[in-house]
Structure P
Amino acid sequence: MTPDFARNMRLIGHSDQGGRADGVQLMVDRGYAYIGHMFSKGFSVVDVRDPARPAAVAYVPAPPNTWNIHLQTHDDLLLVINAKDMFAATEFQDEREYYQGALGRKVGTAQAAASNTRNWRAGLAVYDISKGDSPREIGFMPIEGGGVHRVWYVGGRWAYASALIDGFSDYVFITIDMSDPTHPREAGRFWLPGMNVAAGETPPWDASRRNGLHHPIVHGDIAYCAWRDAGLVVLDVADRAQPRLLAHRNWSPPFGGGTHNCLPLPDRDLLVVLDEAVLDHQEDGEKPIWMFDVREPSNPVSISTFPSPSESDFKRKAGHFGPHNLHENRPGSFVSSDLIFTTYQNAGVRVFDIRDPFRPNEVGAFVPPQPDRLMDRRPNRPKVIQSCDVFVDAGGLVYSTDYNGGLCILEFGGLR
């Protein structure tokens, strides 16, 4: 594979993931990469113990009409989301429909439709991965509604997730008690005022907005929540049954929304907040990655934005151009408060030096070539790379998934 562009990064290995080259979230755990699929249903396991020769070793199909796009690993446990397969649904073949307006109204969950009318599995599945290449389901937490979107779990009793629950306009925050992994259960929830439609709440925001939680990242008793078009929400979760609002900051409008990741750097009292580009050719505007000062968690202050890739006219290139995901400094992986690894969709993978938080600086890039084939089955989608997620292992190897282009394993050349 010859990249379209590379700077201070080189390709070590590549896998088409057993012919299922589409990937969303990935975790690397004890020599195995676990990859959720966007279009191929289910999830795959790739043996990466020899990163130059990654080999697909397992595929676990999703239940009918169900997404398994996001997952988490810790020790012998793998948590996999189960939700309505949105991009296979007729109502979301035009992707604008997924990113605009109250998702619960379109899926039918805001009206608390009877669960027996649904043809997907909704909730959170727990797998035993003590044998890394043979995931075995051991537990399931059902959700009455659309399902779970994304989870944060780094071991111990508590997991945290976004869930589309009957009666709510969009995804809300939930805490999950994992003390018995075979019987995980919801322990608490939080939503922004206006989201509880079943209780008679009326959303105060414009009806075109997606004011729903993408997912939280939790450090200690503070949850940093990416709330899509509602921006950043900071919660006190010391009482897991009753999360409490500490701060809410929203910069959309004038910016385009789509807040996707909120990564705390607690040793520096910083927070990196990424807004996802969701439409082609930046139709939804340029989406920044923001740097916040969070010395006072109840008063986050934006202090800078990251530079956007500029060595090519990515806005004119087919597909989405802009941030999608970042490496989240999970325990056991590469943890840094100086380097931020991100994906920029048609602009590939980027690495930023943030030693000066007021002037983030790009120090690495890798743009894969056009994929061999199109995995995105939605109508009128271009055959183009859409680098999706990035994970950096404890040794510094960089793993990146793509909607169409498979798994890339990269080496970053380091700060110079």
Structure Q
Amino acid sequence: MTIFFTDFQLSENFYQGPLGSVVPAYAALLSKQGYTQQYAHLQLRFLDNLNQWLQRQRLQVTDLTESTLCRYLQFRHQRFRPRRDDTSILKKLLHLLHTQGFLPKKAPLPVNNPRQRIEDDFDRYLSEERGLSMSTRINYRFFIRRFLSAQFGAKPFRLAALQAKDVIRFIQTQAQRLKPKRAGLMVSALRAFFRYLRHRGDITIDLAACVPSIANWQFSSLPKFLQSDQVRRVLNQFNRRTAQGRRDYAILLLLARLGLRACEIVSLTLDDIHWQAGEITIQGKGNRSDRLPLPPDVGQAIAAYLKKDRPVCSTRHIFIRLRAPRRGFANSIAISTIVARTLKRAGIDSPHTGAHLFRHSLATEMLRQGACLADIAHLLRHRSFNTTTIYAKVDLIALRSLAQPWPGGAQ
């Protein structure tokens, strides 16, 4: 923390002002989150200016609210050019004041909106009882909100009055505007929602059984994948003499060698690597935990990143953002962005650029090397064996031996 005050001058009465007692805690937070000295000085100067404004307004720390800070921003932006991080600094300050006891913790506001209340209860059920990921719950909530709005609008909720024709009419209307995969997600969300309502006693009819299926042939197309030489070309794109290169190389190896999902890489922690046993624990879908062998090259890449580049920070996540605040990735988008950027750098024009591309590529290569579908299902941790059978279509040479001559065709 003290490095942030080296050769740095605050106003004379800063420590006697309303924010004087907050400065050490705020500086410690900046240090903990890995901010540079230059950017830390910028934020402290911002607080110095806020402190002077509070003194002129005869306000104390206990008077700080979101509306008060909005007034300050209006004042500041009349004198200084607005910066895009002005609001984030104030949000960070408010959060610190609440957590450190300078301000009372905000009690959650009661939810008076019936629709929001049932959405929140359903989300808790999906999380605590079903163990669904946040991304799945967000998608489900979108469709449930749309259904409730279409069915009731601003009228009072009468869930017991819902009928099968209401459900079918909604799905027929919505499915025309959605791609098959998205429409399939919609019917999955509605089935889960109606089972939940029946479990709670809000409805007596089994509306989940009334939800029609979406025509989406599971085996109508080949899985998208990279050839083995393309995978090698992607892995050769990283400059492993840099911190970013070593981090991103370790991430791509986890995708290419173990077929991990992007969300599984995001959630990896230091406790998931078992170095003596040569294993790694994966927290998969539905809170399912699996142990996989840790290939030597993957282990060496992770170890190199941890030893040379991973910053000291409070989080236990393995992979950390390059810029402050130093914490783990917020979601899977960061992993898919790394994949897309590297594919472009390697000159590979693929219709799919997400992290799942490497999962498909691994399964396809294993099949070509003689692995059976059961081995592929075990590595990819598929709950249903039917999910793995799509890769059987990739082995076209073996499939040709099963094809029967077409009557009247060429001999």
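Supply the structure label, taken from P, Q, corresponding to helix-only ellipticity at 222 nm (-39500 (n - 2.57) for each DSSP H run of 4 or more, over all residues; to 500) with the calculated value -500.
P
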**OP:** For log10 I(q)/I(0) by the Debye sum over Cα atoms at q = 0.06, 0.07, 0.10 Å⁻¹, the calculated result is -0.21, -0.28, -0.61, so let me know which of P, Q that is.
**Re:** P
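One of P, Q was used to compute mean count of other Cβ atoms within 10 Å over residues 262-269, and the answer was 20.8. Which one was it?
For mean count of other Cβ atoms within 10 Å over residues 262-269, the value 20.8 is produced by structure Q.
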Original post:
When distance in nm of label points 7 Å out along Cα→Cβ at positions 190 and 294 is calculated for each of the structures P, Q, which structure yields the highest value?
Top reply: Q
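Bear in mind these aren't lab numbers, they're just calculated from the coordinates by the rules spelled out. Keep in mind that this is a model prediction, so the values were computed, not measured. Cβ atoms are built from the backbone, for glycine too; each structure is taken alone.
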